[in-house]
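The data blocks that follow each hold one structure.
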Structure I
Amino acid sequence: MTDGTDARPVQTRRNLGIDLLRGLSILFVILNHLGLRIPLKKTALADVLPPWFLSRLNYNGYEAVFVFFVISGFLIAGNALQRWGGLERIDLRAFYARRFARIVPCLLVLVAVLAVLHLMAVPDYTISRPGQSLPGAIWAVIGLHLNWYEGRTGYLPGNWDVLWSLSIEEVFYIGFPLICLLTRRRWLLVPLLVILALSMPWTHAALRGNEIWQEKAYLPGMSAIALGVLGALLAARSRTLPARTTALLGWLGTIGLMATTIDGAVMWHLLRDGYMLLLALSALCLLLACEQRQRRGDWHAWRGLDWLRSWGRLSYEIYLTHMFVVFAMVRLFKLAGGDLRLGFLWYLLALPLCWLLGAAVERWLSTPCERWLRAALLRAPAAADPRQPASVAAD
């Protein structure tokens, strides 16, 4: 598939492993937002599963977003390399048009819906903190500084709050192609990316005085994206690795992710702010392993995980809309008596509803709008399916 502005074909076969990792990440985000309101460790599941394990299921949403950052950098840089042959040859107009077509339609519709719900004073959607306002929140979203806005004024209602990660990603992708064109040499670009990537522990630690800003500041998130870009550059230059080396990368990534998510407290004690860098490096190892397996064509997808891969394909739509389902389920849970012992049953209803809402938005809003906007902005025939490149939400 091409975008009409370049001669290089772009990979059209999805990477099943990356879809799986994205699906797992978005699942952790939803479990986190449900767990803040209906903790699994207080349900009857605690009679059969260790409470620490249930807590880990509920409280790794922040880490999952950083995994998304690494995936985003890996896929967008990888697709740019395939499309233009080098980051120094990025077509600015085409790059920005593709980002606009992918991100903006769903985002604007979401902001419009949230604004109406606020004006109607609907509980869970009303902006009420001192120093916050509807115009301020809208401008923070559109101006890509919602993370900074929350750092100054406090948390916004949940559906607004999830947009902090978009502020980080899109500011990065506004500057990324410009830096690539200005440096024009890989030996200049790569050291800048390495410095940014390795700065994560220090930029995270330097912001300890403001908990919200420390979580949502630009530089730590951009560090994870930069690491993904470095991974894409490495993957583009490397030859096909032996199967054992690919397996080693996969195992290193899996062990690292398990260490930082299942036993994050221990890793924090050992590494302090460096544990987020370990998380990002582990995600990168898995991405490189997935890329190598895709290159060799030796994927043997287990159909039992197709459902989780479908979550990965819909990750952007699910991420933007899942709080509507979370708030609805919590309201119904309370109306039904709020029995925490049976709270896990509401997860069984909420999770498929999150997927269904994301699938509906993808089918009826994001795909048609993205196809039309790409055709209009790039003056190229609309592709049959703009989701076919491995990137989906990242391209």
Structure II
Amino acid sequence: MRLLLRFLQDALSDFFFEYETPRQVLVRNRRVGVVCRLIQLGVLVYIIGWVFIYEKGYQSTDIAVSSVFTKMKGVGYTNVNGVERVWDVSDYVFPPQGDSSFVVMTNYIITEGQQMGTCPEVLLYLLMNSRLSLFQGEMTGVCVNTTNTCEVLAWCPVEDDRIIPSPPLLMSAENYTLFIKNSVTFPIFGVTRSNLVEGIDADYINKCLYHPEDAPLCPIFRLGDIVKLSGFNFETIAQEGGTIGIVIDWTCNFDVAVKHCKPKYNFHGLYGNPSDTGQTRPSLGYNFRYAKHYLENSVQKRTLLKVFGIRFDIIVQSLARKFDIIPTLTAIGSGVGIFGVATVVCDLVLLYLLPKREFYKNMKFKYTDTPIQVRSRQCAK
């Protein structure tokens, strides 16, 4: 019993009051030394250059919660077949609620005075001697000889959209202006910002117009400039419509003053490349139909508009950073661990590739033999 207690006491004493360190061998070899230092230098460059400077490994990150409000301004004028019209915001913006995704009408085909009844279809085109129609209503089974089409029960007269007006009827949309109000909140850091940053007051907004160099923070944009900055020609995209993405980029570093956190605006065409034509794109343009219903002499009628327009999608992307001790220690710890790669590579060179590898093995490793192994080796000699 005493021996057992003595054994446990010695074991605990050795565990708590002794320190073990690995044995190190200093190898004087130029090739191995150069390889080791090059690997360590590469690891150091990776940790400092990539992890800390480029990837900002010493900071924690947060993504913003955002809201977008838009408002259009501008008046359009058309004169089609002697019929003059003035188009204001309530006529050419869909939907009118100021969403982050909306359409501005730039061209249209109008069919007025439609009412429910029977009338002939409009022939679409001929394909391999077969006539294809638009299927604009419920077929009655009656053939109309004057048009060589079927009679349908539909809103009559049916729409004829085979010819798209050129140039676009609302080219004046190029000079419409768009006001964007954007607010972002970074919940982890407790920071709220607006694109109406310091210096953007009512007086400035009343006279500014966005320019990527002269007025990069102005929240008022001319539609023609937006389309141009996205790489498209306004008349081309206004003819049959398209889609433009407005990206508001909030990339912020909260290790400096919050006032330096400002938005950057980028513009992208989302309907193919600017050089694409109708032959290279499977579906050209952007359009939809919109009907205005009314009563005339107790008869329900409607005016049908096939709207060609530019759809604007406002996309907010954000990334905020701030110093945090936890990711900093994590980055340092992983970097120190990577330094071990140099030791592993140099050991492989020493023990398996150099001519004096047996000598280095004997210096690096200390062998202990049992008495039986010693006697066996002596007998072998």
Structure III
Amino acid sequence: MAHTIDISVVPPPLKSDWNPPAPSGNSVSPLVERRLLPAGPAYLAHVKRAVHKLTFEEHDKHVEAENERLGLNGTGANGEDDLGVGDEEEPEDLLTLDAKEWKKQDHYAVLGLSHLRYKATDDQIKIAHRKKVLKHHPDKKAGIAGDSNDDGFFKCIQKAMEVLTNPERRRQFDSVDPHYEDLESEVPTEKQIKNTKDPQFFFKNFAPVFEREARFSRKQPVPMLGAYDASKQEVEGFYDFWYNFDSWRSFEYLDKEINEGSDNRDDKRYTEKKNKSERARRKKEDTARLRGIVDLALAADPRIKRIKQEEKEAREAKKKGKTGAANGLSAKQKEEEEKKKAKEEAKRKEEEDTIARAEAKKAKAAAANAAKKARRAARATEDGTPA
């Protein structure tokens, strides 16, 4: 329990030679009306409480939740958003890197950007570098007992910053990024494709492969693998793009360094020639590697089989349609032929009837003439005169 102690304070007496100050002869300035505008964190907090009808306790809870959210997103102690970079775990093998072997190092891992790699922006690289420098500067370890490699790792940090902030050198490093070189072997084999029973195996395993390779394309955007129901035009466009893939990937980063201090021109020319030859060889091998991936994907793509089956069914349907149309035309022609034959038969019967009537008429006339002659002959006989 707290105890309260009252302490009496007695002001000291005035000096004997003290006199009150003489009044000033200056006139008092006139009163001026000023308009004060409320501002500041306290006023903003008051407005938030008033608008959202929050109590002080509820407002404090909201503030704590907001601070936690900003903390997860990487807000530093000074309130500056560090974009969540540079805080990756530092294993022992990373801290013991040899600064002289900088070409064999993963510069993104050194700066704590392994999760971003080639997607890291310039601002993220600068923030990560600043955090690493503040953490591993040799002056911070001065006087600490024990063998420490902070000086060597600090040099690795500086070298990583030098490489990644230079666009040309960063592109050279991205071309041979050790992280992606390890992933290049993770391509499905023909045996795996043949033995799988998963209908989505092709898309699950080949889609990440083409996404990784797309970063080297000079032409953007790059068509991705797509889904099973992609149209024939999309599938053909995808393979046409990847069979004509224009890669900016280069291998200068792996060039053999010319011996420092060497003044021998022949040595320099030989080294440069050797480096150029090695770059061309690696470029050729990389092109063949990518072409092999595209060939394998084309041979295993289930959409090719689906498109061929659809085209076959379309041809058969078209053929059936033509056959049906031909059969319908024959029936119509047959009906017309029958009508034509009936018409010709009717015409022929009419002609026969006409001829029969004409012959009957002639026969009737001939019979009448014969009867008339017979009557004349009979009358002549009766009269006794020759007919």
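A few comments on the model shown:
- For P(r) over Cα pairs in 5 Å bins from 0, in percent, for residues 61-204 alone computed as 2, 8, 15, 16, 15, 11, 10, 9, 7, 4, 2, 1, 0, the structure of I, II, III it came from: III
- Relative contact order in percent (Cα under 8 Å, 6 or more apart) derived as 9 - corresponding label from I, II, III: III
- Between structures I, II, III, the calculation of Kirkwood radius over Cα pairs in Å yields its largest number for III.
- When helix-only ellipticity at 222 nm (-39500 (n - 2.57) for each DSSP H run of 4 or more, over all residues; to 500) is computed for each of I, II, III, the one that comes out at -20000 is III.
Every number here is computed from the coordinates shown, using simple stated rules; none is lab data. Note that the structure is predicted; figures quoted are calculated from it, not measured.
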